[in-house]
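The numbers here are math on the coordinates, done by the rules we state, and not lab data. Bear in mind that the values here come from a model prediction, so they are computed numbers and not experimental data. Cβ atoms are built from the backbone, for glycine too; each structure is taken alone.
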Structure 1
Amino acid sequence: MATTFFHDTVPLILVVDDDEVIRLLLRQFLEGEGYKVEEAANGQEALHKLAAGFFDMIIMDIAMPGADGPAICQSITSSLAKAPPILMITALDNETFVDRSFQAGAVDYIRKPIHWSVLKNRIRYILGSHRATQELELLSRQYEMILDAAANGICGVDENRIISYINPAGLSMLGYEDQDSITGLPYDSVIRVSMPGSDEFDLDCCPFFLNESLTTSNHFDEVRMLRKDGTSFPADFRATPIFQGNRIAGGVIVFQDVTERQQAAELIRYMANHDSLTNLPNRNYLRKRLPQAISLAKRHKRLLCLLFVDLDRFKPINDTYGHGVGDIVLAKVAQRLTQILRTSDSVCRLGGDEFVILLESSSTVEGAELVAEKAIETLNEPIEADKHVCSIGASIGISVFPDDCLDAETMLRHADIAMYEAKTKGRNRWQRFSNDHDQKEGKK
């Protein structure tokens, strides 16, 4: 359930999206997590609601008709003295929109389709960080009064750059047992941070002590933090200066171990690019990988061969024995095709009973033809699936860069055409693409 904030109030979240279905899904999810929710169908309605009341957080779609999300975000952060944190949601793969959102004051973003576990933890972190900053301001820099129950690590630093407070979550993350072992030490001897890709834990995470013109929070996304025992963990990290008049009076550091979030993100990326049945790379992976392979082949002036594999006699297996047996057959087909390839080559499942073999190691067309013969040979061997012995075969079309194609789309289409030509000639064979096949396809 959601953690309550000031005076035991439940956080109120404003959902801004022109899609009624998305608003409904977000409302159901957020209310299920214990939050209060209000909705706005567009930016203007959101501005009216913000003018009329207080919200702890805003979840806003980037792409909306009229004024888009970044424009509304800019209006909110520029017009409100203490604007709530804004989390953007987008289905667009557009860096410009994302950059505009951060420049306008958004604190983070996630992509559609929404992965609810990621959203839940992102909201908890944003609200937790926002809460910590608000509480520090309200308590006139009395760092020791930060709630010990906060899930994020929170560390208070005084004007002399000495740690004055660290909460239990922070102690646990950094591997210390009690506050006495940390308080009184310089913050940079305990809070050791490195940027992604670096093994040097020497980042000055509170640069505002050296440059008082830095008056806003310094947010470091997914840095690494060093524990007392020398191990490290990925973290979201934010350091905020505390001012007394125009003078730096200290700072507060808020951090969160994001190991689980990174693992979830890696799993999501893997699932997006791999077939769940066979664990082979999928069509989405091939769509990205094939243009890269062509570019490399062009740069190094070498051949690239694509084999389009369509199983013969597979449909009767599904019809006779059911899809469960069919799935076992497909999984074993994936294993057999993988076993005949070199590590530099790859096989993808496009869907159904269609596979693609990408040969990046073959220096001759004859090498690709030999792989096609091996594939047909291995798939002609009976496959045992759930006590059934299944016999299949394969029709294979071969396309070659740069002999018959110059781009990924044409290469895949030519291999597909050649595969159908192999089927028309009796199945269980391979066929290399020729212009005659393309002309014949065009006459259909």
Structure 2
Amino acid sequence: MRILLAGVAALALSMPAVAQDADPAIKAEIAKDMPSLMAIYADLHANPELSFMEVRSAGIIAAEARKLGFKVTEKVGGTGIVAVMENGPGPVVMLRADMDALPVIEQTGLPGASKVRITTKEGVETGVMHACGHDTHMTAWVGTARRMAANKDKWSGTLVMIGQPAEERGAGARMMLEDGLYTRFPKPQYALAFHDAAQFPAGQIGYTPGYALANVDSVDILVKGVGGHGAYPQTTKDPIVLASRIVGALQTLVSREISPLDSAVVTVGSFHAGAKHNIISDEARLQLTVRSYTDEVRAHLLSGIERIAKGEAIAAGMPDDRMPVVSVQKDEYTPATFNTPDFTEEMAAFLKTRFGEARVTQMPPVMGGEDFSRYSRDANKDVKSLIIWVGGVPHAEYEAAKKEGRTLPSLHSPFWAPEADTVIETATEALTGMAMKLMGRK
């Protein structure tokens, strides 16, 4: 998931050691556990696995959950795991961590950097890296499982912890749900998750009520033409010229058809055509990413893309049998993430008492995507959900970049190196605290 978090300059950097409602015993337990957790993190970071291949990673966190007394089921939705701990009457709370890495060659230069290389199913040789921080997610998942298991006297209910595959492909949550996540296992009333953040200081917590992340659609356009010799263009229908017109016209979808008060993005990320200087090809291929929040704006963008592609082809004199083919990649669609507003505000208030007001900040929504959204969408709208951000930029680096006007490495960058211990410790305390708040003994 790629995100850009705006407004971070205003974040306060004061980080009180203990806020008024902090549980010092839990805090001390997490601190004591950190060397073991960092060993797990180092292992996961050095051995990343791509989407649908997270066998080793899933095995590590599944083994940890079994040792703690969870009932663990593996291979849910492919390589996903579900760990259930029943601890008396009370609500069902689900905690999720995603497990997959990215086809990125790590360039942090740090000890323990990933050296994994792989050939993808498309035949591309690449490095593999946890450039989105899912290794911190899995490690904090283990830390939270340990704290919940060790403090069963402090909560009552059912805890469902899932390790999800293929978030980067937008498929893992859907696959786990289709494989019976909410029918084979207890269905939650509450779903919680966190994501590390590359645009604000380590240990800061961000939250967004309502829409937090966008609908994400991948769209392919096959632009057909009539090929021929580059010296005789009058005998052809040039698909490169037509595709260029389509690219230009697509920009009007956002600028002239969507209200300025609504958020939308149409980006052409790939344009491929031709093979030689003097040949006009017979096709061009475009690949788009399309972002929105509401279902209405999404529908308008997708229908508009098809309308514009066809309209430009008609204007170019293309015959009916050479109309562009627009394909929406349904398996890669990720619906917008919507944090249940009242639940989000309730948990934010709790986190502020736990960590201090200065350390917990409301953030604007972003146009990145997250398939965590699926756990509380459509038929599952009765599930209250919240995903929070946990900053990962070392404070000195953040301050230096701000002073110098320098851009920090983003998520998905080969240079992204979060302050992992701070992310893991903060996220473990936040997730443990929220779960216990929801399932606290009366």
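Below, the figures for the structure above:
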| quantity | calculated |
| --- | --- |
| Origin of the derived value 0.55 (FRET efficiency 1/(1 + (r/R0)^6) of positions 174 and 214 (r between Cβ atoms, R0 = 25 Å, to 0.05); candidates 1, 2) | 1 |
| Which entry (1, 2) yields the derived value -10500 for helix-only ellipticity at 222 nm (-39500 (n - 2.57) for each DSSP H run of 4 or more, over all residues; to 500) | 2 |
| Structure from which 212 was derived, volume of the Cα convex hull per residue in Å³, options 1, 2 | 1 |
| Which of 1, 2 leads on distance in nm of label points 7 Å out along Cα→Cβ at positions 374 and 422, largest value | 2 |
| With relative contact order in percent (Cα under 8 Å, 6 or more apart) derived as 8, matching label from 1, 2 | 1 |
| Highest-scoring label, criterion being FRET efficiency 1/(1 + (r/R0)^6) of positions 158 and 390 (r between Cβ atoms, R0 = 41 Å, to 0.05), among 1, 2 | 2 |
| Highest-scoring label, criterion being mean count of other Cβ atoms within 10 Å over residues 238-245, among 1, 2 | 2 |
| Cα extents along the principal axes in Å, for residues 30-197 alone derived as 51, 39, 27 - corresponding label from 1, 2 | 2 |
